[in-house]
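Scrolling down, you'll hit the structures one after another.
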Structure P
Amino acid sequence: MNILLIYPKYPETFWSFNKALKFVSKKAAFPPLGLLTVAAMLPGDWGKRLVDLNITTLKQKDLEWADLVFVSGMLVQKESAREIIRLCREGGKTVVAGGPAFSAEPESFPGVDHFVLNEAEVTLPLFLKDLAEGRPLKKYTSGERPDIRQTPVPLWSLIDMKQYATMPVQFSRGCPFDCEFCDIVILNGRKPRTKTPKQMITELQSLYDLGWKAGVFIVDDNFIGNKKKVKELLRQVIAWQKEHRYPFTLLTEASVDLAEDPELMDLMSAANFRKVFLGLETPCIESLLECGKKHNTKQDLTECVRIIHQHGMQVMGGFIVGFDSDTEKIFETQIEFIQRIGVATAMVGLLGAAPQTRLWHRLKAEGRLLQESSGDNTDGSLNFIPNMGKETLLQGYKKVVETIYSPREYYARINTFVRNYNPKAKAKLSASDLKALIRSLWRIGIFSRSSILYWKTIIKTFFIKIRALPDVIELAIYGHHFQYIAKKISKNQGLKQ
């Protein structure tokens, strides 16, 4: 049997990095880890092809080759997923769908023949058994949380690694916290389940053996959800990185309590973690308590960011406006907060009610849900009635994004970051890095409205903290992309009134 796995296209967002990827001649940030893992779970004698629409187009010959088409993706990819399903139906192909978007809203995808939902380790074998017996069901669901120590190494042979900026791996699923707006608990539960250190080393080795020597994104919902297991892993990763002369720079997602654990931060730095994404959300205590993010109120968030920067990891931050507790002052407060803490990569989004979250259920009960979620909290769409009024929230959001990504404010944050940063990552300058540097000198240093600030920041960093220079150049390139997206929003191209 021939299986065609198709990954939907991402729209242009802050996190798509479309403009930044051009500096390093890459087409996408990372490949579809879910589909690559599912492919490894399918029978070994089946034919398998993967078409990532962020890299290439779907060709008629691929559809003609396939016996079954597997589609997976997130809510933000739903429009592309619907188009894939339409094309498959027109071609008479059977569509099998799973992953976050389909698990959250199966009713939104009427053209799917078989839904294999929730975690594939449980539901995929049920589907395959029924398929072999000629009686596959319409839908497979399960609330069982599988032991991911049995999850196979992704089938990397299906992709061209050269097309991607970063390779993804997963250590754990689940998060111990239960934020009202977050769907992680629904998808993966509150008890973090982990792979073994041996598994993770095997996965890193598999990438290394294929010639990968660049960034690796550990895509966990909360990498430090089980700190004891993480520390066990990190000690082995440190040894492996040292033995292989540090081929990978690592990044991940975590909670702010990372800053409370010096040992954990030291281990992450020694393992060559360079960046960590934190859901900082808001400086407003009332809003943090409202959404159940009490762990963000236990210590000063400014100090948390400074501590993590001093341990050699750059903080990327997520921020939200539109909580019921927010007043019209929140927009200026968020701007001041983001500038003060020096988080250059600041993703500010509108609060959104993702399907089946606690927030979604509460707003539904209150009669405040408007429409399905777009899955992109930076596109200006609202799927609920905000307390402060729709127009006030949209205009305030536009002001925040327009301000923090103006060249002056953006480069001010880079300089704040550099002052607090104690770089420790052991990164090697690759041909791709040199290409990015040369292109940034040309495109940003000469032909952009950020050119003067770019040169001032580059020269200053060279003299006061030269080891931070690669980070500054990368942030300048990211800024080129962020300013493009912010400009779309400021012109109301991204605001869906």
Structure Q
Amino acid sequence: MRILFVYPEFPDTFWSFKHALQFIRKKASFPPLGLLTVAALLPREWEKRLIDMNVTTLRREDVEWADYVFLSAMVVQRESARQVIRLCKDIGTKIVAGGPLFIGEYQDFDEVDHFVLGEGEVTLPLFLEDLARGQPKRVYQSNEFADMTKTPTPLWELMDMKQYSSMCIQYSRGCPFNCEFCNITAMFGHRPRTKTAQQIIAELDALYELGWRGGVFFVDDNFIGNKRQLKTEILPALIEWRKDKKGFGFQTEVSINLADDPELLRLMVEAGFDRVFVGIETPDEESLAECNKFQNRGRDLAAAVRTLQHAGLEVQGGFIVGFDSDKPSIFQRQIDFIQRTGIVTAMVGLLQAPYGTRLYERLKAEGRLLGKLSGNNTDNTMNFIPKMDPDILHRGYERILNTIYSPRHYYERVRTFLKEYQKPPTIKPVLQKEHILAFFKSIVKLGIWGKERLEYWKLFFWALFRRPKLFPQAITFAVYGYHFRRICELYIGRDQARQTSPS
């Protein structure tokens, strides 16, 4: 059996980092971990190939080679997925589809032959059994959650490692919290299920043996869901594993209550974590109560962010406007919070209602749903009717992005962060030629030709003389800022042009 794994193309989004990746001559941030894991679940003797359309072109002959195309996609990849499906049907190659896009929308893809939905460890064996009997069904679903101790090491050898800026692995699925707008618990449950320390080390060993020396993203939606196992097994194993190795700085996603646990925070930094994404959402207590974000309530969120920064973690923040409780003052409050805390990478989005969430069901019952969400966090769209006047909401949202990603405010925020941040000695990056080329490219593209050239040079010399050990990080942030501004120009500029064009 010949299997072609296809990962559709991402559009230009906040998290694509496409404009920043050009500086280091990489084509994508991460390889498609889900497909590489599914590949490891298939019979070893089957022939397997991977086409990640974010790094290479899907050719007609690739599809003609395959007996089946295995397609996985997120919601934001919807249009590219449709193009892949059309090509497969034109050629006559059968399609097996799974992933977040198809969980809520499989009824809309009539041309797909088989859907393997949910966790592959559970539903894929059912499909393979029926396929072996020559009687595969169209849809495979299950309410059962996978035992992650049986999840195999992904088939890393299928990817072209040189095309990616970072690798990714998964330690756990599920989250103990129950935020109204989040579909993670709908897909993976409330009880965090985890791999063993031996599995994690085996995956890292495989990456190391393939020559990887860069960063690794733990893609868990809440890495600290099982604190006990982290403290007693996972983090001690990571600390031991990294003792004789350079590179391999880790990043992940956590809830803000990490700031309440000094021991866990210390172990994470010692293990090599230097960056965390935190869903802060809003500084408004009423909106936090509305969306059931109780882990964020009743605390000084800015102080919690500073605690993480002082410990050696860069905090990337997720923020949302458009809650029913939001007042017009929320836009300036969000700007003030982001600037004051020095959260350089601040992903601010309008509230969306993903399929399967309690928010989706509530809005459906209230008759406020408008259709499918785009899956793009920052494209200034909503899939429901907000309580706030839509014009006020969209203009306020645009003001947030235009402010926090203007050169003056962005570079000011970078300096605020660098003043607070304590770089952990556990991180020893491996200097590569791509980094040197990116440095000189930043001088030309940002320092000479860029709109931000004045702010670039101010940061350049400030970091060089005030925080020389963080100088490389300052330049990295300058490159990130270029990407973020391009995204703001793409979506905010597009919407403003639409509003001013004659009907």
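Every number here is computed from the coordinates shown, using simple stated rules; none is lab data. Predicted model, so just to flag it, every value in this text is computed and none were measured. Cβ atoms are built from the backbone, for glycine too; each structure is taken alone.
If we compute mean projected area of the Cα convex hull in nm² for structures P, Q, which one ends up with the highest value? Walk me through the numbers before you get to the answer.
On the way: P: 22.1; Q: 23.9.
Of structures P, Q, the maximum of mean projected area of the Cα convex hull in nm² occurs in Q.
Kindly point out which one of P, Q the value 5.5 was derived from, the read-out being distance in nm of label points 7 Å out along Cα→Cβ at positions 369 and 457. The read-out comes from structure Q.
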